[in-house]
Each structure stands twice: as C-alpha cells, then as structure tokens.
Structure P
Amino acid sequence: MNKLILLFLLIPVFALLNLVIGSVAIPLPDVINILLGRGCDSEVFTNIILHTRLPQTLTAIACGAGLAMAGLEMQTVFHNPLAGPSVLGISSAASLGVAFMVLLGGAFGGRALTHFGLVGNTALTVAAIIGALCAMALIVWLSRRVEGRATLLIVGVLIGYIATAIIGVLKYFSSEEDIRAYVIWGLGSFARVTGGQIYVFVGLMAVLCPLSLLLSKSLNTLLLGERYAANLGLNVRRSRSLIICSAGVLTAICTAYCGPIMFLGLAVPHIARGLFSTADHRTLMPATLLCGASLALICNLIARLPGMEGALPINSVTALIGAPVAIAILLRRS
C-alpha cells in the first residue's frame, strides 16, 4: 500500500516538471498561479501552460495509464509476457483507418485532411477509432468461437500484416506530402490532443480505466489456467471476451488520439510486477495504471528536453525504455 501511495504522489511531481521544464523555462510560482487561476504577468507563459503543456501532460497521463492497463490484460489473458496492446492488430487497423483518410483523401481531394486543422484532426481520430473497433469486433467474435489462445494471436498477427500491406499500396499511389503527413502521425505524440478533444479523451480514459479494475478477479482466476478457471465456475469465453474488449477499446482510443505509442503497454506491466513482486491483479492493476502514467510523463519530459526547439518523436523515447525491458525478459526466460 505504501508503494501505491508513493506512485500516486509521484504523478503530480512529474506533471509539475512537465509544466515547468521545456524549451521555455517557466518558474514554478508562475505555473502554480496560472493553474490556480490567479493569472501571471506574462501572457506568453499563460498561453504555453494552458494551451500546450497542460493538455500535453493530461494526455500523457491518460494514454500511459490506458496502454499500460491494456498491456497487462493482454499478457494475462494470453499467458504471454511479450504480449502488448497491439498484439491483436488493433493498432494496425487504427493506422489503416488513418491511412485511408490521409493518403486517399490527398489522392482524391488534392489535399490531405491534416491541412484542415481541428476538422482534419477530428476526422483522423474518428477514422482511427472505426478501424480499431472493426478489428476488435472481429477478434471478440472469434474469441467466442475458438478454444485456443494461439488462434487469436495468429489472427491478430495476420490482421496486422494485412493492414500493413494495404497501407503500403496506399503509400505507393500517394504524394510525398501525404506520405510525410502519415509518417508524422505514426511517430506518435501527446501534443496532438488539443482544444475540446482533451476533455473527451481524458474523460473517456477516466471512465474506462477504473472500469477495467473490475476485471481483476477474472484475471486472477485465468492465471490458474483456463481449465482450472472453468472448474472454479468462471465462464472462460465470456471473461476472455470482456478482457479483450476492455484492452481493445483502451488501445483504440489511445491510438486514435495519440497515434501508435509503442512499448508502454509491453514494458510497464513488467515494471509493476518487479516493483510489487506480486501476480495479484487487485494490486497489480492499480500499480500498472500508476506506473504507466508516471512513465509516460517521464518519456514526455525527455522528448521535450530543455534547449530543443521541437520535440522528439515519443515512440523513439518509449522504445529506448521499453526495448531493454523486452530484451531482459527474453534473456531471463532463455
């Protein structure tokens, strides 16, 4: 419990660091006055905090928590320590939806949707959600009709290959400008959620993440094995479908708003297991949620190191942290 409280207290600390540190250094007293509505002598500081850094910080917290929770659910339901939120091809399907909007929109409309500001961003978000939910619906439908976990994993991999192949064809017939816009989206960013979208995204994650905690009992039972879980009275197919649906929706929404963020969902559950030395999901799920939010804030802070005019692609930073964790897991398990 003490570790959970410490993790919870670390989140506002990292959040404040994200608000203070950046290409423009803003004094902590000014940040606190702006957050409390007391105003600040510098209008520039106020705009930076309220319209750039605060939405970006809230997005990092919500996205990190959601992807970490989805990764834990996937690793448990498939008994695979290297499973992540994208294991079922949901992220690939979301990318395919965006590819249709960006690449085909530029090919037939003469101008990519990314040029249309808020309208274009909203259209990309809707396209990503539609693509991800279509893939998730197929996976959930199959999960109710097949016994083995391996079949679902294979289907997820095949969905990813099909989506990648279609995206490759779309790139071949698209202009360089549209391809560049799609590639930038694919690098992932916590800065993409602005305006009214921040309320929708954070509100959805604030509802979905606590609801996922209700699955802790089913996840604990599935750890014993599906046959043993069935003997204990658990409806394995229904529970598996609910868990996949929960992880799929979290992944779909995070990918739609922030792009395909890699490695957070893979690495964070293992970090939480290492910190708490437990497999009990009643402790592991809130620990993973808090670790995911904290790690996302750290990655966002690294991506906006002081002295840099822009920001590093968030996927580059998360990969530098997540890849060593994956390698350590492989080496440990030989």
Structure Q
Amino acid sequence: MKLKAKIRETLEKNRGEAVSGEFLAREAGVTRAAVWKAVKSLEESGYKIISKKNKGYMLDISSTEISKEGINLYLKGQEASVYVFDEIDSTQNFGKKLAVEGKTERAVVTADTQTEGRGRYGKSFYSPKSTGIYVSLVIRADREVKEFVSVTFATAVAVARVIERHSSAVPKIKWVNDIWIGEKKAAGILTEAVSDFESGRLSYAVIGIGMNVDTEDYPDEIKDIACSLGDIDISRNQLIGEIASEVFNISDVLLNSEEGKKKLLEEYKRRSLVLGKNIYWMRGGKKYLGKAVDINEEGNLIVETAEGIEILNSGEISIRPDIS
C-alpha cells in the first residue's frame, strides 16, 4: 500500500483521535519527514487533518472526503472491489461496464460528484459535490429474472436500516424504491439487471443509490420535494461501507431461502410509506385513484379502487391524503 493510502487508512480508523507521526512512520517504514509530506498532500486534496503538538495528526470528524481505504473499513468482512472517483458521468454506467465484463463478484463504485447521475425512467439525479453519496453496487446474482424484485427490495430495506441506525430520522420506503424522511425524498434507488440471454437468468444486479446527506441547495424543480438526512452521525465513508455491507449481507442470507424472502417482504411492508394511503397514478394521460392495500411477492402494489382491485407492477404513484 502506498504511503498516502496507508496514512489515510490509519487516520480513518482513528477518526477524531490523534495518531503520532512516530507511529505513522514506524507503521509505514518511512521517516517522519515523509509522513509530514504525505499528510500535507492529503490536506491539499481536501482532507481536514489537524496537527496537534506532541500528539500527532487527527482526521477531523467532520471531514467529508471519500476513499477506498475509508470504505473498506466498514464493509465488515464483505469482499468487494472498491472504485472511488472524484468525478464521473455516472457510477451506474461504470458499474454496468464491470458487470458486462464479468470480472468481479462484487464491486462498490462511488464518486464525489456525478455529471450525468440518473434515476428511474431516465430522470437525472442531482449530484452536487461533497454533500451526498452516489454509489453503485455490482452483485453477481445467478438468479431467475423474476427474483430481481427481491434484490430491489433488499436495497431499500438495507438503506433504511443504516439511516435508522445512525440518525433520529424515521425512513420510509415509497414504492418502489425511494427513501423518504417525513414528507420529502432523501434517497433514490435504481436497480438494473444484466441478464444471460441464453439461460434467461439474471447474471448481475447493478444497484444505484443516490442520497442527500447534507445537501442544502436544490434546483427549483426538486426543492419542494427533496431533503437531506441532516443529523446523520457518521462519515460518508462509513455510510457507503455500511450500506454496501448490509445489501451484500441481505443478498447472502435473506434471499437464499423462501423464508428469507418472506421476512424481507414483511420488513419492506412494515417500512412502507404508501400502504393504507390514498394514492393516484397516471396512465395514458388519465389520472387513476385508489387506496394502496398490499404488496405481493412479485413486488406489485395492490390497489383498491372504486371499480375493483388494480395491480400496479411499474410506474410512479403519488400519495393523496386529502381524499377518503
């Protein structure tokens, strides 16, 4: 491991605590002067490092820089290739490229900002520098294509769990895969499949997650519906690492048995923002109204309407609390 990477890893492990220059030099097998130069280089890259006389160097707890070393610390033993970019067109595009090449079992692709971040239905995802997380998880799946929805649900549940673990927020899942805090959207999830046409099976899932961590300014078109996590008490490295670990773990444990899939669906429904709510959706330019009453094993939303039961398998819905 190169010197800067080694120092970055050690400071990340001890975030908020001072590490002596002597210790860093000894661990890396270099001089203290070399450590000083490496620390200065990290500072120039944006890392907030505090030098404390007679105590050493400390990575400020508020430092927002993301790094491969920092993310690896929080994968909790899950093996994955980690790719970190300062800027990229879309982490999802890079993740799909990795999947098509088939050279990895699992990967975490993240960037400080995206120039062409995208969500469902080709919509753009606002990705300002340093205030959010933009990550794509690549998972070799080898499943029936019909099981794709389980991977989608697993991601929403994983993201909600991590947010709940580290903040006072109560995250809810808006069908299919938006994470809402209160009455606004804090995160969006885009899951895409790479399939084997000969076998008809899902070979890879590429899961894009965009989350507003402490974003304050939004474009006019989303400023009334978007929000940030706000009081999250962990770094972006930890947030990315824990979400990836949670998704990988659910994929390993819950999705490999019928009982596991049942438990996942139950948790997804417990966290649902829409069940029991009056909703509307558009189809062919016409507005339809109903009440969301259930979500079935295929991930379809079961809606009770004046004309009978409607089953929605795709599309966008809006909540209408003002109708009975």
Structure R
Amino acid sequence: MTNETEHNDNDGFKRIRVGISSCLLGEEVRFDGGHKRDAYVVGTLSEYFDFVPVCPEEAIGLGTPREPIRLVQKADGVHVVGVKTVTRDVTEALRAYGEKMAGRMTDISGYILKRASPSCGMERVKVYTEAGMPVTTASGKYAEAFMQAQPLLPVEEEGRLGDPVLRENFIVRVFVYHRWQTLVTHGLTAQALIDFHTDHKYLLMAHDQNAYREMGRLVAQAGNRPLDELANDYVTALMTALRTRATRRQHVNVLQHLFGYVSKHVDAADRAEMIEIIDHYRDGLVPLIVPITLLKHHFRRHPDPYIERQVYLSPHPKELMLRNLL
C-alpha cells in the first residue's frame, strides 16, 4: 500500500515515495567512500518526494570504500567485475538484488538512478573489453534487473534531470503513476477507470494523440472485459504513451482545444490576447506556463466542470516551476 502524507501546498498534492541511489542523497557509499549529493534532488525534489535510498553495491557486501567495478563484455554477455580483481564477478549478485528490491519496493512511484554506474546506471554505461577498451554501452546490472521487473515504473538518471524537458516528463510520469497506484489501492471499478481516463485526456493528447485514441477504445470495453485484464492493458498503454515527450506543437493543439471551452464567454479583446499568447508560445517567445496561467485565469472567471478535472492544467506542484522553461 502506498505510504502517503499530505504536502502543505494549496494544490492538494501528496508526498510520493520514490526510489533513489543512496549516493545522490549525500550518503557516503561510493567506492571511494564519498558521495554524489545532487543539489536539485536534495534541495527541491525532497520537498515533494519521500526518497527510499538504495546502494546495491554496499547491499551485496562489497563494503565502503571498495575496489571499483565495471561492465565487461565476455563471450556469454556483459558481466560486472572488479577493475583490478577481474576474478571478482558480482553480476549475478547485482541482478538478484535488483529483482529482490523490485519485489519489495512495489509502493514507489518512480526511481532516480546514478548516471554511469555499473550497478545503477539506467543506460549508456560504458562496457569494456577484457583488455580494458570501451566497446559499447549498457544498463547497470542492478538497474537492468529492477527495470525489467517493474517495466512501467518511471525511471530517470540524475544527470538527465538537468534537461527541462526530460525533468518535466519524468515528474509528470511519477505523479500520474502515483495517481494510478492510488486508484488501484482504493479499489478499481469500471467507472473509476473511465473517470481516470477522462481526467487525463488532455495530458495524454499532449504526449501522444494516437495513443490517446487507442486508450479511448480500451476504456470503451469497460464492463465487457475482465477488469484486471483491461486495467493492465490500460496502464501499460498509459505509461508507454507518457514516455513520449510532449512537443510544442502538441501543447499548442491542447491549448487551442481548451480555449475552445471558454472562448465564447470572453470578449473579443480577451480572445485576441489568448490567441496571441498561444502564438507566442508556438514561436518560442514565451514558456508554456504563460498560456497555461492565462487559461486558468479565464476558467476561474468562467468555470467549466469538465475542464476543472483535467490533470493537464496542474499535473504537478506549481512550486516546482517545471513549465517555466518549456
């Protein structure tokens, strides 16, 4: 069951449990006895996430400090071995620990991994030949096992969180996945599934319109298919669609759709201003938060029950300012 505590912001968001590589929180568990404390993670995201730290290398008994390890290509696949003690092979230990923790950490809604780590790296970790030459890249062995066991879980590396688009995409997925987990925990029904899909309509449209239409066809089967089977197909489509990064063009399309609900209630000057602001956003002259803020202003003056429930307008706490750079 998901562990939730109320967060004291005015948008009603709750703190969310998120897995993380321990070193990113400042824990001195690196091979050299140091850490890789990430200022954004500790200084900003910790206000909204309850982090669950894991250091797989320490957990499997390598100790701190320790000999560094790396990925090595062998005839039967990629192994994790000591840089100096090449006979020390911890491939199976890391894989098994990844599977074990994936089975235990079923209440997390996301995971932030340490970039370039042979255990925790999400992707593009250097793989060496047995002679010590870099030959290709792969995922860290713990991360690979964890992600295979929980394929829908939003996962990102701390280094990539410096990119505004990747950062917003990851955090959107975390909040949506958490909403889904909460829905399932409270008891999924056919109507609850329909309502969930309705609430996320425009968010999905911003990411993948084709997926949104396909998911609509899935939801239309509610009541005619076993609910567990339908829910599994739906959440798989949902989290796959949200991995697609929303583009400026897709956001413009959604903004125009939303404005259509209120345009008839505003005067000519307000309509012209809204159209101009959307055009400015399309041309890259203002960030996404500007047309969103203006839309919210109009909907406060002219409420629409259908729009009020749309997650797109407030998918994450405004204090994170994720849309200020999009």
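Laboratory data are not the source of any read-out in this text; all were calculated from the coordinates shown. Since the model is a prediction, treat every value here as computed from it, not as a measurement. Cβ atoms are built from the backbone, for glycine too; each structure is taken alone.
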Study note, to complete from the structure: Taking mean projected area of the Cα convex hull in nm², for residues 51-170 alone for each of P, Q, R, the highest value is that of structure Q
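Out of P, Q, R, choose the structure whose coordinates give helix-only ellipticity at 222 nm (-39500 (n - 2.57) for each DSSP H run of 4 or more, over all residues; to 500) equal to -23500 when calculated.
Working: P: -23500; Q: -9500; R: -13500.
Corresponding structure: P.
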Check your understanding: To which of P, Q, R does the computed value 27.4 (mean count of other Cβ atoms within 10 Å over residues 91-98) belong?
Key -> P
